[in-house]
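Asker: These are the structures in question, set out in turn.
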Structure 1
Amino acid sequence: MARFKAILSDIDGTLTDSEDVHRDGFVAINRQLGVEFSPEEIEGGVGVALKDKYEELKSRFNQDISYQDWADRLAAYYVLHSDKVKVLPGVKPFLAKADQAGMKIAAVTNAQKTEADINIGRLGNQADLVQFTLSVEDFPRPKPAPDGYLMGADKFGIDPKDILVLEDSPVGVAAAKAAGMTVIQIQKDPKLINKNADLIVESLDDPKVAAFVGLGPDLRSVPRMAG
C-alpha cells in the first residue's frame, strides 16, 4: 500500500532531461547581452528562480532589458530547441504505478509556464496523469520558499505530511522540507545533493524508490506506456 496520498513533482531534471536546453539557452541569450558565465556560476544556478537570476544579472547587461523581455527570449529559445527534451529513466513506470495505487499527481516548478507545458507534454499519454501544473507565475515566492508546494497541497486538499515530493535541485528539496513534505531527491552530482532529502537516488529506476513509497519491489516490472 502506498505511503502517500499524492505526489508533487518538480519537472526539469526530475521528470525530463531538459537542463541542458535551459543551460544552453541561458548562456546564449545572456551572451547576446554581454554576460559570460563561469562553470561554477552555471552550476550554482540549478533550480534558482528565473526572476532571482535576472535580479543578479541585470547590472551586467550591456543594454536595458525588462525582466519580461529577457524571460520571453529565454522561453523562445526553449521552444525552438524543445525537440531535445527527453523523459528521464524510470519516470513513466513510476507515474503509472503511482496512479494505479490511487495517488494523485501534479507538478510544481520554478520554470515558466511555456516551458513547463512543453516538458509535461513529453510524457506522452502519461501527461494526462498530471492533474495540474504550478509554474513560477502561479505562486508568490519561488523555491526555496515552500509557497508552490503548499499551494499544491491546498489544490489537492491533502495534508502536506501525506504528500511525496520528487526533486533534483537543492533549493527544491529545501522548499519541500519547508512545506512539511517528504522528499526524494533524484540527483547524480554529489555537489548538488541536499542531505535533508528523505531518500537520495540517481534515478527513479532505483528499486529503493518503490520500496520507500510502498509501490512494490521493482518499478522496472511495470509496462511502459506508449507515447
Structure 2
Amino acid sequence: MSALSWKRANTPEKKEERRRAVLQAAVQVLERDGPIHAGMSAIAREVGLSKGNLYRYFESRETIYLHVLLEDYEAWVDRVVVALGPLAGSDEADAVVQTLVHELVKRPRLLTLSPLVSSMLNHNVPSDVLIWFKSAMFEQSHRATRQLQTALPSLSMQSIDRFMASFHYLVNGMAPMAEPPGEIRDALKSTYPGETPIDFENELHNMLVTVICGLRARSGSLQ
C-alpha cells in the first residue's frame, strides 16, 4: 500500500473505504495467525497504516473483531432464513437443526470469534460500540427466530427464544473444544495421543434436536 494512497481520509466515503480495508486486513491476520496474535500492530502492518493512524478508524482490536463477527453472523442468518423457507410449517426438528448446523460449519471464522464475544465486550470496547453491537446482534437473532417459528410451529415464541439461547450456549462452549488454538491442540495431542477429537457438527446436531424435544415435552406438560 503506497503512502500516497493512505493519506488522511477527508470524506465520509473515504473513511468508510478505509474502515473496510482495515476489516479486510483484520480478517487476513485472524485467518493466518489466529485470534491470540491478531493485535492492532499486526493489523496495522497488514493494511499499511501506522498503529497510531489505525486508531483513527477503530478504538481497539476488540472493536474491529466485533464488526467482523457481526458481518459473519448476519451472513449466517441470511442463509438460514433462505434455507428454512421450504421447511415452513414442517415441524421437522431434524431438518431444521441440520440447516442451522450445516450453514454454521461453513463459517469457521464465526466459530472462532463467537466464543470470544464475552471477553471482547469486557475489554477496550466503548459503551456506544457495546450498545451498537448488542442491538445489531439482537436484530439479526430476531430474524432467525422469526423464521424458526414458521418452521417449528409446535414451539411457542418463548420456546424458540430458549432454543436460540441454547444454540448459542452450545456453539460457544463446544467450538473451542473441537478446534482449540494451535498451541493447546498440540499439547493435547502429545498428552492424550489416543483421544478422539469432538465431532462438532454431529454432536451439536444431536444436542440441538434434544433441546427441541425437551421444549416440546415441557410445552405439552404445561398444557
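Every number in this text was worked out from the coordinates using simple rules, so none of it is lab data. Given the structure is predicted, the values throughout are model-derived calculations rather than measurements. Cβ atoms are built from the backbone, for glycine too; each structure is taken alone.
Asker: Which structure, out of 1, 2, was mean projected area of the Cα convex hull in nm², for residues 105-176 alone derived from, given a value of 5.6?
Answerer: The structure behind it is 2.
Asker: When helix-only ellipticity at 222 nm (-39500 (n - 2.57) for each DSSP H run of 4 or more, over all residues; to 500) is computed for each of 1, 2, which one produces -11000?
Answerer: Working through the options, I get structure 1.
Asker: Taking relative contact order in percent (Cα under 8 Å, 6 or more apart) for each of 1, 2, which is largest?
Answerer: Checked 1, 2; max of relative contact order in percent (Cα under 8 Å, 6 or more apart) sits with 1.
Asker: Same structure again: State the single structure among 1, 2 that was used to calculate Cα extents along the principal axes in Å, giving 66, 48, 30. Before the final figure, lay out the partial values.
Answerer: Details: 1: 57, 34, 32; 2: 66, 48, 30.
The structure behind it is 2.
Asker: Looking at distance in nm of label points 7 Å out along Cα→Cβ at positions 57 and 81, point out which structure of 1, 2 has the largest value.
Answerer: 2
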